[in-house]
Structure 1
Amino acid sequence: MRGFVPQKDLLVFESEVGIKYRYGRFNSHQFSEYVLQDLPFSQANITFADLVMPPDLLRNQHTHCSKPILQSPHYQLIKELAQETLTPNSVYITLAASGTLDARLPQSAKLSYLYNTFQTRQTELWQGKTLVIYVTPVILHEKLVYVIADGKHRAALCAYYKRPESLFLRVISNEFVKDPFFNEVYSYTLKMTPTEYSINQEMIKMIKAYQHEYQVTRNRR
């Protein structure tokens with residue numbers, strides 16, 4: 001198993017807005033090693049409101065962690081792209097520039113790239129192609145929801161156009177948190193002051209605590 005990030009490339013540190021990391025190339029395909037179940041979204045007995053944002057390691061005042069995808073900056077981005085109203089002052093763009101979009105360092109999001117990527121995904125949607133996302137289940141406010149491990153933009157696209165039939169869930173085990181990359185960044189987060197990071201800390205704990213029925217069965221073998 002290759003891992004998500006070469007450990008020699010990883011550096012974790014705290015900034016004014018939250019925990020950040022520098023790394024080489026993130027290998028999102030590694031999530032496939034942890035798949036427990038493949039499930040069409042339309043058969044999952046959930047709504048788009050039950051797809052929630054993952055830990056982003058930002059301080060409580062900045063975090064999007066645990067919010068439904070419908071309330072995310074990613075959904076707002078898709079809405080503005082679809083309506084052709086995206087500008088350099090749009091929420092998604094300014095969050096990325098300030099480092100408050102996620103745990104990545106501040107970055108300049110190019111409008112041309114965002115529009116081109118959107119048009120490609122939109123075309124796939126109209127052609128009837130299935131968009132795949134990786135999710136892991138947790139119990140949030142006494143309800144089963146799915147945390148988006150990979151595919152927030154794809155989930156937001158299907159949600160905006162109300163196309164549940166176009167979304168496919170690859171449900172992953174929480175064993176992914178034992179990977180050296182996630183183990184280091186999550187352990188770092190859990191050691192921080194709760195008053196600053198409690199939202200992310202609680203989500204990490206929920207991810208670690210959930211036992212999927214397929215996971216329990218596999219562990220008993």
Structure 2
Amino acid sequence: MSRRQPLESAMFFLAVAGAMSWLAYAAGDSLPQALLPLYRRELQWLMDGFRVDYLDLQEQGGETVLMMQATLQAPLVIMGRILPAGGSVGASTLAMHAWAHPVLLFSLLAAWPGVPLGQKPRLLLIGVPWVLLAESIDIPLVLWGSVEDILYWQVDPAMTNPPPGSAVQHALDGGGRYGMTILFSLFAVMMHQSLPAGTRAIHEPAADIRMARAVSR
């Protein structure tokens with residue numbers, strides 16, 4: 001390893017992390033806005049028995065939140081109590097949570113040790129589907145869990161037996177979304193390492209010339 005390689009790797013990490021942070025600041029609501037159709041389809045599938053009436057971005061207290069309103073389409077029994085059809089329930093979460101996954105995952109991959117600088121761009125490309133998977137898991141599950149949280153709290157304010165969605169929501173909001181992204185970055189690295197050696201590298205001509213000269217000697 002040449003003396004320049006650690007410096008070049010550090011500069012690459014700073015460039016990627018800085019670019020992603022700037023993009024999150026500059027683009028702001030553009031990413032969660034673009035993901036709204038995906039969120040709506042997932043929520044309609046997750047929330048069986050509900051109709052998603054409204055899902056959009058709103059300003060609340062100087063922050064942008066993703067607000068959802070849903071209507072119960074059939075009676076729902078919770079701990080022996082019947083909630084009648086037609087009831088409406090709302091939930092919200094910070095829209096900027098959508099940026100947590102690309103900023104963290106691409107920064108981690110850019111800094112991942114043991115991956116040559118010439119292979120980092122390929123590694124970042126492998127990270128793209130993992131970012132999309134994280135996006136499809138995080139906010140829909142948080143909104144679904146918030147709805148379950150509200151409904152169960154109405155029946156049992158002590159929440160002695162919280163529903164699965166509520167537990168998932170609290171886990172994600174308690175730092176689980178970052179743990180998930182770190183895990184997905186590890187999966188991306190494993191996928192990269194499983195590629196044949198010839199498809200991983202973006203060869204550097206200078207390095208190839210030095211190797212050829214060494215062999216010719």
Structure 3
Amino acid sequence: MEQRNIVTQTMTNMYNIYNDIGRIIRVIEEETKNSNLIAVGGDATVTWENSYAYYRPEAWLPSWFARAYQTERFENRAVGFCIHLGGERYDSVWQEKLEAAQIHFPFINISLIEMDTKIREVKRSNLNDIFWSAGWYEPWWVSNIENESLVFSQEKEMDGNSKLITYFLDLFTLNSKDTVLRLVVEPMVQMLAGDIDWVINNKLPVIKITPPSFAGE
């Protein structure tokens with residue numbers, strides 16, 4: 001393909017990808033509101049750590065998107081997600097380790113977090129970093145993997161001193177409003193309310209993780 005056409009097709013593809021992601025997030029946002037969950041921060045921001053500077057072109061392209069939600073009842077607890085597209089902004093070694101665990105880009109991790117401080121007192125970028133980090137399934141912070149579906153983290157190992165419960169979905173499975181509601185929103189609502197085994201008990205088609213060691217570890 002001619003170089004000019006490659007640029008045009010790439011921009012078209014990115015436009016389509018971002019629009020698809022936007023549709024998924026809009027469904028999550030609408031349905032969490034219907035379930036009386038409140039978006040942390042109150043605005044529509046989904047990206048962070050991107051650059052607008054000419055000398056940092058590697059950070060121009062958004063590669064991950066996150067939102068966090070909570071209720072007034074649980075000040076130290078939140079649920080949320082992070083969509084990971086992959087690419088050059090992700091360390092290649094960790095990409096290989098994720099693939100060894102059967103987690104392939106693009107994917108989304110959905111997490112319940114509990115902190116030793118009020119969620120609303122945490123800086124937004126730090127909170128997003130926690131949900132982003134929850135998608136990296138690092139052996140040194142994993143304390144337990146239940147039914148190859150739920151990853152439990154240890155408090156001392158995570159940014160922000162938080163405890164997490166995480167599960168993973170292939171982003172391509174979220175191809176309808178009903179699917180997003182069943183696989184993302186309803187589990188978040190139930191996990192936040194205290195039913196941490198909702199994903200397992202309802203046998204949701206989440207990514208089955210190969211526990212717990214990676215090739216080369």
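We did not get these values from a lab; they are worked out from the coordinates using the rules stated. These numbers were taken from a predicted model, which means no experiment stands behind them. Cβ atoms are built from the backbone, for glycine too; each structure is taken alone.
Miscellaneous remarks
- Identity of the structure behind 55, 42, 35 (criterion: Cα extents along the principal axes in Å, calculated), options 1, 2, 3: 3
- Highest-scoring label, criterion being distance in nm of label points 7 Å out along Cα→Cβ at positions 145 and 177, among 1, 2, 3: 3
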